[in-house]
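Listed after this line are the structures, all set down as structure tokens.
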Structure 1
Amino acid sequence: MNSRLWQEAASFAARAHAGQTRRDGATPYAAHPFRVAMTIRDIFACDDDACIAGALLHDTIEDTPIDYDDIESAFGREVADVVAAMTKDMRLREPEREPAYDDQLASADWRAHLVKLADTFDNFTDAAVSGKRGMKKMRARCERAVVIAQPSLGNEHVARAITAVKELLARHAGDA
């Protein structure tokens with residue numbers, strides 16, 4: 001594992017998300033991409049450098065002034081492609097945006113599928129632990145991520161991630 005890549009990605013993400021908070025208004029936003037990266041490494045048992053860097057950076061294009069070229073210049077095309085696959089086209093109206101995003105993710109490489117599974121895993125876990133409302137919507141997002149990742153099911157990391165997401169959903173089957 002190339003620790004320099006993920007260390008630089010962690011610092012880059014922290015700077016890019018500086019001043020942003022999660023919906024609770026208190027948690028620094030950078031906690032989310034850090035948890036997503038740790039989910040990939042520790043729960044999904046994947047130490048792929050580009051995948052972990054992509055996880056750390058997965059919201060930078062969508063939520064900050066950073067663009068694809070910035071990511072590619074700093075981390076290479078492989079990482080930039082993962083981040084781009086995780087980025088919704090906000091120029092589209094919402095009814096068109098979600099299907100376009102799903103298609104974009106479905107055609108992406110296994111790393112983007114793994115990041116999306118970890119992203120939904122973290123968001124669902126965060127909501128469940130905090131007792132937040134909207135668990136039904138979070139559950140649907142997890143289920144959608146599992147479906148989108150199906151083309152990569154042959155990858156051991158993706159298969160393990162799908163199992164982990166399904167187990168998480170089963171543990172919280174009664175949550176509203």
Structure 2
Amino acid sequence: MKRCLDPYRYEHTIGVAYISVALAMKYGVDLERAEIAGLLHDCAKAYDIQTIIQKCEKYNIIVSEEEKQIPQTLHAKLGAFIAMHKFKVTDGEIIRAILNHTTGKPGMSILEQIVYVADAIEPGRETTVKLTQIRKNAFEDLDLATYQVLGYTLEYLKKSGKIIEAMTEKAYDYYKEKINQSRVN
């Protein structure tokens with residue numbers, strides 16, 4: 001990855017892999033799988049958006065109309081493809097963790113949640129009061145941390161006037177309901 005990414009993105013990637021392994025230890029997920037998913041989650045991020053779109057077309061990766069409006073998330077789809085074809089990853093759960101690390105989705109596996117949360121809380125991220133709490137919660141309640149990252153993401157996108165992908169909202173609603181149900185029981 002060091003050869004594929006700029007220094008900032010490489011440091012971010014190492015941070016995500018580190019946190020993914022730490023969370024995997026906490027939640028009983030295979031450490032190597034978590035590390036691979038963390039290392040490869042941004043493997044297509046070195047490309048500019050236009051190149052990502054061109055590569056998606058070249059490799060027949062389906063791009064929805066919504067994704068065309070929010071192309072920043074497309075590196076996840078291309079990254080999953082690259083992980084399979086360039087890095088020879090055959091583990092479907094690792095591929096899904098890479099694929100869903102930008103938007104999240106309802107009912108993510110623990111590995112998917114780990115990579116999704118690790119991407120948001122890795123040590124290189126600017127520390128805020130909310131992020132400090134999410135980092136703490138990530139090691140206590142992964143569902144709560146997932147819900148908080150989704151909420152933090154939605155808040156950021158709304159404030160910056162960016163388009164919000166429907167899957168992120170669906171994931172947020174799913175984890176909100178899951179958290180509410182766990183508090184009732």
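In this comparison of 1, 2, the computed figure 18, 46, 31, 4 for P(r) over Cα pairs in 10 Å bins from 0, in percent, for residues 78-165 alone is attributed to 1.
For distance in nm of label points 7 Å out along Cα→Cβ at positions 46 and 62, the highest value in the series 1, 2 is held by structure 2.
The numbers here are math on the coordinates, done by the rules we state, and not lab data. Please read all numbers here as calculations on a predicted model, not as lab measurements. Cβ atoms are built from the backbone, for glycine too; each structure is taken alone.
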